[in-house]
Structure I
Amino acid sequence: MQIKLEEVIKAIDETDVNTQYYYYIPEERIIIRDDDSIKDKEVIALPSHKQIDDYGTMCNFIEEKTDGEAHDWLEECIRGAGAFRRFRSTLDRFGLTDQWYEYLEEAHEAIAIDWCEYYGIEYLDDEPFQKYETSQPSTQPTITNKHNYRFITINSDNVYGLVYLVIDFRKVLASFRNEKCEVDVDDALDELNYYLSKNYPIYAISDNGKNIGYMVCRIDDDVVWLESIYVRPEYRRKGVGKMLFEKAEAIAKEYGNDTLYNYVHPNNDRMLNFLKDNGYDVLNLIEIRKAYKNEENQTEYSIGDHKYRY
């Protein structure tokens with residue numbers, strides 16, 4: 001999902017008590033929802049008039065950007081009905097109009113970025129408002145923006161932004177078994193909603209709104225397992241996986257665990273090396289079963305004196 005940041009900001013600028021904008025997922029554009037054929041799952045509401053709260057922004061401007069007589073006059077004029085009209089007149093009197101609109105523009109841009117980040121919508125802009133800085137090297141791949149990594153807590157409102165990462169992750173897991181992945185969007189949503197129904201922590205990392213990696217922790221009797229972790233290929237070896245893993249370790253510590261427990265496919269050399277580099281070299285449990293009907297196992301592993309097919 002993508003959108004030009006300026007389009008989100010424009011919609012926020014135009015939103016009022018009578019106007020509500022939506023992001024139409026199938027066409028990746030902003031609309032006023034006036035077509036009954038559009039389904040709820042096809043749209044994401046942009047910030048409402050109350051969420052934008054220009055009155056609150058006005059109060060913040062007075063406190064942060066003014067002092068002396070201007071501060072006193074502005075603070076007094078915003079009380080009661082007609083506050084915005086009196087506020088603008090008072091700004092003109094003290095020559096603060098341009099400073100106010102610059103402040104309001106930055107406030108709306110921050111709201112737009114927060115909204116994009118929350119819903120996993122990549123925002124495209126040549127000069128984004130740099131509220132969230134990153135220490136990553138400049139050699140990272142770019143689209144149009146500087147990298148702006150940020151943790152996002154996933155819940156039922158913004159879960160859709162992860163579905164394609166889940167599909168990619170399941171394809172990778174299937175490749176370890178030389179199988180074809182049949183997971184679709186509905187399957188991915190079902191998986192994520194199951195985790196949410198169990199209150200499993202789910203976190204994503206976004207880069208200018210685009211979700212570039214995610215992890216899920218499974219919690220069983222206060223034991224924390226890393227259920228899933230995945231990073232887009234173009235963002236690997238950039239510290240993203242490390243950020244996600246450290247978040248999972250922090251969750252394990254919150255539950256009184258000295259370690260995070262990990263499920264790892266034996267063919268997943270990348271993850272096994274990653275774990276070893278981070279001090280995870282103790283084998284905990286092995287899972288053993290009979291061969292499925294018509295299953296051919298070409299690989300053999302040795303653990304101690306025992307050999308197992310895989």
Structure II
Amino acid sequence: MAPAPQPAPVILDGAYRLVRAAGSGGTARVFLAEDTKTGQKVAVKVLRKELADQQDFVARFQREATLLRQLNHPNLVHFIRLDATPDGLLLVLDWVEGQRLDELVKQAKLNSAQALSVLGQVACALAGLHTAGIVHRDLKPENVMVDLTADGPVARLLDLGIARFADPKKAAKAFVTVQGSVTGTPTYLSPEQITDKPAVPQSDVYSFGVMGYLLLQGRPPFKAANDFMMMQMHLHEPVPRLQPLDPSLASSPVVEVLAQCLEKSPSARPANGMELQKLLERQPGAQPKKKWWPFGR
């Protein structure tokens with residue numbers, strides 16, 4: 001006779017029932033869970049036990065919670081709660097359906113219309129962050145989830161672990177910044193981040209330009225043998241002209257917008273997510289069908 005199935009474990013005084021492991025990274029494990037009262041799906045990020053006594057990683061969890069508490073935007077993940085438990089720090093967020101954007105690009109699952117819609121929604125997410133005075137600092141396809149629904153793709157921006165307030169005084173008061181270190185992913189880093197200057201909204205705009213280049217051409221603007229060479233290219237090499245895989249986009253104004261995003265000087269780029277959103281909302285294909293879409297409000 002087969003043994004009776006064991007009930008799913010509950011956490012946080014029975015508030016949530018764990019369903020399954022959903023992912024694992026260098027600093028945290030992620031689980032799909034359900035609210036035991038409402039059945040709502042949530043994501044539970046658990047800081048790895050071996051990092052529990054390392055203040056930098058604890059601060060990253062606390063920082064993400066601090067920033068997410070201030071945000072309520074359809075293209076951003078939503079904060080629910082942060083708790084210290086015997087098993088470590090737990091960050092509870094709303095569950096985001098879909099697949100990571102980098103995986104969709106590798107599998108060539110997005111057509112050009114879907115890619116433009118995703119770019120428009122990520123721009124809206126940046127507008128939400130920048131309106132709240134927050135710079136993401138690590139915008140990349142791995143941090144974007146996309147749900148390919150019948151009404152079109154729905155994109156959500158995740159992971160504010162290394163985000164900062166744009167105001168230097170507010171950032172210094174809230175967080176400790178280690179000088180002399182480069183934080184972020186080299187393929188998507190802005191030139192100013194590479195030279196250890198403070199990240200500004202235009203830094204996210206530059207990373208957005210790299211992401212847009214990847215979505216439309218199938219590869220990022222630069223390819224290098226190692227991270228150091230990649231960063232040198234961002235600093236010194238001119239960005240090759242974007243040549244979209246879809247020939248119909250070759251003369252699209254979106255190509256020029258992305259070129260502006262990839263200017264070396266922050267002052268030559270769109271100033272922030274709000275300006276970027278305004279530029280893209282005028283482009284064909286950049287508006288989805290969802291009624292909650294922020295464009296045009």
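A short reminder: the numbers here are calculations on the coordinates, not readings from a lab. The model shown is predicted, which means the values in this text are computed figures rather than measured ones. Cβ atoms are built from the backbone, for glycine too; each structure is taken alone.
What the table shows:
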| quantity | calculated |
| --- | --- |
| Parent structure of the calculated result -0.50, -0.72, given that log10 I(q)/I(0) by the Debye sum over Cα atoms at q = 0.08, 0.10 Å⁻¹ is the read-out and I, II the choices | I |
| Which of I, II leads on FRET efficiency 1/(1 + (r/R0)^6) of positions 211 and 267 (r between Cβ atoms, R0 = 25 Å, to 0.05), largest value | II |
| Among I, II, which structure scores highest (criterion: mean count of other Cβ atoms within 10 Å over residues 195-202) | II |
| Answer label among I, II for the case where distance in nm of label points 7 Å out along Cα→Cβ at positions 35 and 99, calculated from the coordinates, equals 2.9 | II |
| Identity of the structure behind -12000 (criterion: helix-only ellipticity at 222 nm (-39500 (n - 2.57) for each DSSP H run of 4 or more, over all residues; to 500), calculated), options I, II | I |
| Among I, II, structure where FRET efficiency 1/(1 + (r/R0)^6) of positions 51 and 115 (r between Cβ atoms, R0 = 41 Å, to 0.05) as derived comes to 1.00 | I |
